[in-house]
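Dropping the structures in below, format is structure tokens.
No lab work stands behind these numbers, since they all come straight from the coordinates. Remember, it's a predicted structure, so these values are computed and weren't measured experimentally. Cβ atoms are built from the backbone, for glycine too; each structure is taken alone.
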Structure P
Amino acid sequence: MKISIIGTGYVGLVTGVSLAHKGHKVTCVDKREDIVTRINNSEATIYEPGLQVLLEQVIGKGNLKATTDLEYAVMNSDVSIIAVGTPFGDGRIDLSYIIGCATEIGQILKGKDKYHVVCVKSTVAPTTTDTIVKNILETTSGKKAGQFGLSMNPEFLREGKAVEDFMNPDRIVIGAYDNKSFNVVNRIYKGHFKAPIIRVNLRTAEMIKYTSNALLATLISYSNEIASICEETGGVDVREVLESVTLDKRFNPKVGNRLVNPEMISYLRAGCGFGGSCFPKDVKALISFSAGKGYEPEILQSTMNINETQPMRLVTRLGKNINGLEGKKIAVLGIAFKPDTDDVRESPALIIIRELLRQKAKVFAVDPIAVQNASMVLPNDNEELHLMTDYKMALQNADAAMLITSWPEFTSIPSYEFVSFMSKPVLIDGRRVYDKKTMENAGITYIGVGLDSTEAAKNG
């Protein structure tokens, strides 16, 4: 099929490259000429494992090209997939990119005789596609829905594993305005992917996406709330608690004598909190949408409240253990919101770094690939902030270290390096990945999420 994709961010570019790899003819559209040039030169404009190799292959085969010419892309494709951003701001989801994109596509469809399907892949609240997008397309094209197709096809991609997730989906959800719309979008996937294709209406497709992300975010905040209770109780390790809870066969069934260990239970682990471009934005957007309908979603609101305070708990615990933060050198290990991505949006590390600076600490923040993105959102005029890629330099003479992102190069740091590099080896394990006994036996003051530091020393 011939497919045009509007937007070349994490979702758009991964979608375009993956569909091109499956043999479709894909045109990616972006208003930025430099982005278009780089894509056409086989250069991935985002960091995502596996993307660069696939991009080179599909460009070489002629299955993918990029352009700034939206009209050309729409006129020469069967389906236009909208994959523009939907940021959250001022208490609500910002649909300006969706509105602008739908307006331009509608104007183009006015002059196109051939049937064309507009498919929304951007994450939007229920009722967006069948009201806002549909109304704009009808007004600007002069056609009625049915004369053009309309679909909502949510993505379920994890940053750092987006290519893997797209190529091996758990399910494919297609929200369709009518049978003809569904049949066209179904052709994109049927026979190319081994996954159940679920047909629903437009609003249900939108709700499935929000519900999926909200559930995972809630599991994380639930785990962190249990962790806080364990910290205040003393003598209780949240990791032992949650590991035991997730052995319940309803979470972790057995096949023969082996546990399945489904990835879902990885969200029932205490840490710094969730970040990235999806979970915070989507939960807040669902809260806003619900409130607008007259319903106050208390669990979702609590999920966000816990997530926003979790990073601050780490800073507070650190300050208490090193007698204040002013003038202290703190090594922050990890800036990206998770490993295998350079995305720092809503990262817990940003909250921690800003609070450390506010309390006049000297911050040496290290990340293997996210330093450039971090430099664009952190204060570049603060002499106490140092961004780098070498963790050994960050640890040199540090008063404390905080593990925030579980990059393998950080989680594998041996205890003797903390001891030899740091002036006073105090370690905040914000991801509970280090072995506390090993660290304590090496003389390190170990403070883990969900583990009272006093009891850690006593029971280590």
Structure Q
Amino acid sequence: MFNRAVALLELSPGLEEKIRVCNATYTVRFGVRLRGKIQTFTGYRSVHSEHMEPVKGGIRFSMGVSQDEVEALAALMTYKCALVEAPFGGSKGGLCIDPREYDAHELELITRRFAYELVKRDLIHPSQNVPAPDMGTGEREMAWIADQYSRMNTTDINARACVTGKPLNAGGIAGRIEATGRGVQYALQEFFRHKTDVAAARLSGKLDGKRIIVQGLGNVGYHAAKFLSEEDGAKIIGIVEHDGALLDEDGLDVEAVHHWIAGHGGVTGFPNAKYVKDGAKLLEHECDILIPAALEGVINLKNAARVKAPLIIEAANGPVTAGADQILREKGCVIIPDMYANAGGVTVSYFEWVKNLSHIRFGRMQRRQEEGRHQLVVDELERLSANKDLGWTLSPDFKEKYLKGADELELVRSGLDDTMRAAYQSMRAVWHTRDDVTDLRTAAYIVSIEKVAASYRAKGL
């Protein structure tokens, strides 16, 4: 996919190679005494590009973690950050572990030792390398990593900025947990604002009433499905999980399914919906929008030809393989690519990093001042509306809505919405103005690579 895009750019071979390659990958093997014996774990931290620093990227806990995987995901982070104008290079980390096999105390010991190995080599550092949650990790693990860094750097006033995705009471930011799913929603909202783009996907109208199938109801899939159904009027007709899938043409209750999975570990046995044992088959079911939100490569050469969705938005990293991507494009399917669609997480991570460096929550300085200025306007309007000759009154809820100053969550959502709109428009401009660009993924790569190249040129390379 990189090659397809870079072939359309006029870069020198040397600069092209510099952008392509991964700068460094560190492999660590460490032991932790657990259950009366020493267990050895293998972890990685890969840095793809340092055209901007710090570099940014999640840490995942999964048995599928390998050097190739973290290097590929680090590269994706480089392009993702460039596309949404987050001032980071790309990085990624992983630990080859099944977190379900260990209790919380054991996981803490393992996580802290992994963090220790990375921190002492500056592979976790507020100004050099800033991890975040990924598959198998969450705000709990990020809090452990932040605390481990603080213990090793007791005089670093910016220690909390060494990692993002932390709990609110440990320096996190409102809206971070929902950020990637919210970004998927904002991406679809922006797509549906452009009639020509909607028509290219053989669709019409708005999001309201669109039939959606979501693969993976984890953090990203759950929030995307929840917001799209509750706020945009879309119908979630299918949910695919590891133990099968649920189908209801009238629309599933996302909250109820999420609650059931939390209590039962899967969708099996969920009432009020048709259960499909071979969940992967639902990826081929007729719908308007397909949202793969879990694993890599779920749409591949084996099933791509049977996928009927005219619009796919990649909420996961790499859910469509390169071969499947070509088949789908030839069928006329429009794909909103992962480097844009799931960039909500890194965007709000950027906001969290800025909050940690500034040591003040967003909205604290200006919120009441905004409310005071708004109060002046409301007072004047109420004075005028008291004049019976004018014949008008304020709407019942106008005063309450207008007087409320923006809190941190509203500011985070506003910043994320603005970021997703601007990034889509930059891709769209390339998609619609260049005859040699026929899809959004190539357009996204072109926008990103050009920004990375400009950064390197500014450094004198």
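With mean count of other Cβ atoms within 10 Å over residues 53-60 coming out at 17.4, pick the structure among P, Q it was computed from. Working shown, then result.
Values: P: 17.4; Q: 25.8.
This value belongs to structure P.
Between P, Q, which one scores greatest on mean count of other Cβ atoms within 10 Å over residues 93-100? It would help to have the intermediate numbers written out before the result.
Values: P: 17.2; Q: 20.0.
If we compare mean count of other Cβ atoms within 10 Å over residues 93-100 over P, Q, the biggest value is for Q.
Hey, relative contact order in percent (Cα under 8 Å, 6 or more apart) derived from one of P, Q reads 12; which structure?
On the way: P: 12; Q: 15.
For relative contact order in percent (Cα under 8 Å, 6 or more apart), the value 12 is produced by structure P.
Rank structures P, Q by Kirkwood radius over Cα pairs in Å, for residues 37-116 alone and report only the one at the top, that is, the highest. Working shown, then result.
Values: P: 14.9; Q: 13.3.
Once Kirkwood radius over Cα pairs in Å, for residues 37-116 alone is tallied for P, Q, the winner is P.
A further question on this structure: Have a look at P, Q and say which one yields 21.2 for mean count of other Cβ atoms within 10 Å over residues 221-228, as calculated. Can you show the working numbers first?
Details: P: 21.2; Q: 25.0.
Structure of origin is P.
Related question: Determine which structure produced the value 0.95 for FRET efficiency 1/(1 + (r/R0)^6) of positions 373 and 429 (r between Cβ atoms, R0 = 41 Å, to 0.05), calculated from the coordinates; the candidates are P, Q.
Clearly, the read-out refers to P.
If you don't mind, another one. Name the one structure among P, Q that Rg and Dmax of the Cα atoms in Å, for residues 197-364 alone of 18.5, 59 was derived from. Mind dumping the intermediate values first?
Details: P: 18.5, 59; Q: 16.9, 53.
Derived from the structure labelled P.
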